[in-house]
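Only the coordinates and a few stated rules stand behind these numbers; no lab work does. Nothing here was measured: the structure is a model prediction, and the numbers come from that model. Cβ atoms are built from the backbone, for glycine too; each structure is taken alone.
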Structure 1
Amino acid sequence: MSDTKQYYPEIQSFLDYLQFEKRYSVHTIEAYQNDLEQFFAYLIKQFDTPSIPTILATFIRTWLASLKNDDITAKSINRKASALKSFFKYQMKLGVITVSPMVTVSSPKISKRLPEFVLESNLETLFKHVEFSDDWKGKTERLVLQLFYATGIRLSELVNIKEGDVDYSKSQVKVLGKGNKERIIPISNELAETLREYVSKKSKVKEGVSNLFINENGKRLQQRSVYEFVHNYLSIVTTIKKRSPHILRHSFATHLMNNGADLNSVKELLGHASLASTQVYTHNSIEKLKDVFKKAHPKA
């Protein structure tokens, strides 16, 4: 696979485009690179290294079929197909090809799983009845959990929030999301005041740290440690299998939808690029409506 880029320098050109123009994350670029190198290694071996303009939809279909035979999940195959779509779209942009071979390639269907979420009553139990230690560690952990649920932000976004990103007078937080896109998320006046108090006491732990949250040693929070304590606290109040910061993001979105929030507004709050990503949360609200119907309608 190391020779792949030698035969197809277009791969590196595309990865550079993702990095410098699209500003994709390192993790995303690595995923694209792995998928593309896998595909082009297959072309080299099976079809004698065809040039980009001579790659046929048939070549792509046989590769995707071989992945299916190797028991690769439909989700992974879809991701690889998506990488190829982006790659060939870029080749069209450059004028290398006029039509993408992906036009007639269909991706395997994935059975949609509804995102899990924590019940509102369970989160109320967490914040009202679960005891957090009265030291800096406990205060930080409680506030982190509150901010996750109040804003629906991602783990990576939370650990990178700076003190200056919180506007106390307007009760809002500025977040740097995927693709370096900024978004503003409103918070309650009460939470804004709690954050202000937290920051005012930070200097007693450590001065000069711009990150909003720091641990008891005065260092910025690490994603792994945040994941661990969120998992531990959620384990106290819920039995769902996934108990991660991302579940609090799902809970934030689901509870908004269940309480009548507009889909476009939820999309903006979550920082989704398209409505398709947000629409999965409507399924949970529909399930809730079905449940209400079954319990309340005489003909149900």
Structure 2
Amino acid sequence: MVGGLLGPGEIRELARRLDVRPSKRLGQNFVTDAGTVRRIVSLAALQPGDVVLEVGPGFGSLTLGLLPAARHVTAIEVDPSLAAALPVTVAAHAPSFPQRLTVLTADAARIGARELPGDPPTALVANLPYNVAVPVVLHLLAELPTLQRGLVMVQAEVADRMTAPPGSRVYGVPSVKLAWYADSRRAGPVPRTVFWPVPNVDSGLVAFTRRDPPAADVPRAEVFAVVDAAFSQRRKTLRAALASWAGSAADAERILRAAGVDPGARGESLGVAEFARIARAATIGRS
């Protein structure tokens, strides 16, 4: 069928024609349900002037939904066969919008801002491979300051971790690091049955809106070093968990007290602003 969104039969036919077998290594699970695509595009709340960055477009299910809603879509696809086929699919199914699409064959976890042609992206909308979802989102937020918001589909468990508040059982490194860049929330569940092949887990949608970091005067790398150290030994108190990072348990306690943080607390109880205070106190202590 020419025009409209892709259905399960069309996706399997494309896979057969391109001799593509979904790769576990690349985390390839393709959306085959048009209703899910429409829901993602609606929840993304794109504006006519948005430049969308899509990671892992695959056969183009979501791409076809995004093109009418945005000014431009830049799709980053690591699989050369899929990247080459995407413009052909768009020309066949969305003949009014091929000029709105740019396809790059690249690894989204390594791409830099200078490698993106045209206007810089303002929104990230993507079905992210399960195995790289968090690193990709954090990399793109760091590399592309023009990204103001996003809606990403990830494994349900990962969605929980990305959006967890302090004190939650699943609160950890992804929660804190994403909070450095943006406010995030769960935007709804996605059943495994909308994918081909069907994964062993359900998915979830995560929406985020960029905001200013909680401490502009503290380098992000130093804050993230504190976060990594605090959660590397999750059950230990911050005094113990940060000992190696600070130089000794005594040094860790001194820094924590200077930051106004209880040395007996655990990392899971702290918000990103408190981690920034710890990094700032350490910087002041070294100066």
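Quick check for you: by volume of the Cα convex hull per residue in Å³, for residues 72-247 alone, which of 1, 2 is greatest? Kindly include the intermediate steps, with their values, before the conclusion.
Details: 1: 171; 2: 148.
By volume of the Cα convex hull per residue in Å³, for residues 72-247 alone, the leading structure of 1, 2 is 1.
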When FRET efficiency 1/(1 + (r/R0)^6) of positions 168 and 240 (r between Cβ atoms, R0 = 25 Å, to 0.05) is calculated for each of the structures 1, 2, which structure yields the highest value?
-> 2
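For mean count of other Cβ atoms within 10 Å over residues 88-95, the calculated result is 14.4, so let me know which of 1, 2 that is. Let's see the in-between values first.
Numbers: 1: 14.4; 2: 17.0.
The read-out comes from structure 1.
Say we calculate mean projected area of the Cα convex hull in nm², for residues 96-183 alone for every structure; which of 1, 2 gives the highest result? Walk me through the numbers on the way to the answer.
On the way: 1: 11.1; 2: 6.5.
Top value of mean projected area of the Cα convex hull in nm², for residues 96-183 alone, among 1, 2, belongs to structure 1.
Of the structures labelled 1, 2, one was used to calculate helix-only ellipticity at 222 nm (-39500 (n - 2.57) for each DSSP H run of 4 or more, over all residues; to 500), giving -11500. Name it.
Details: 1: -18500; 2: -11500.
Matching structure: 2.
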State the single structure among 1, 2 that was used to calculate Cα Rg over 2.2 N^0.38 Å, giving 1.11.
-> 2
Per distance in nm of label points 7 Å out along Cα→Cβ at positions 104 and 128, the highest-valued of structures 1, 2 | 1
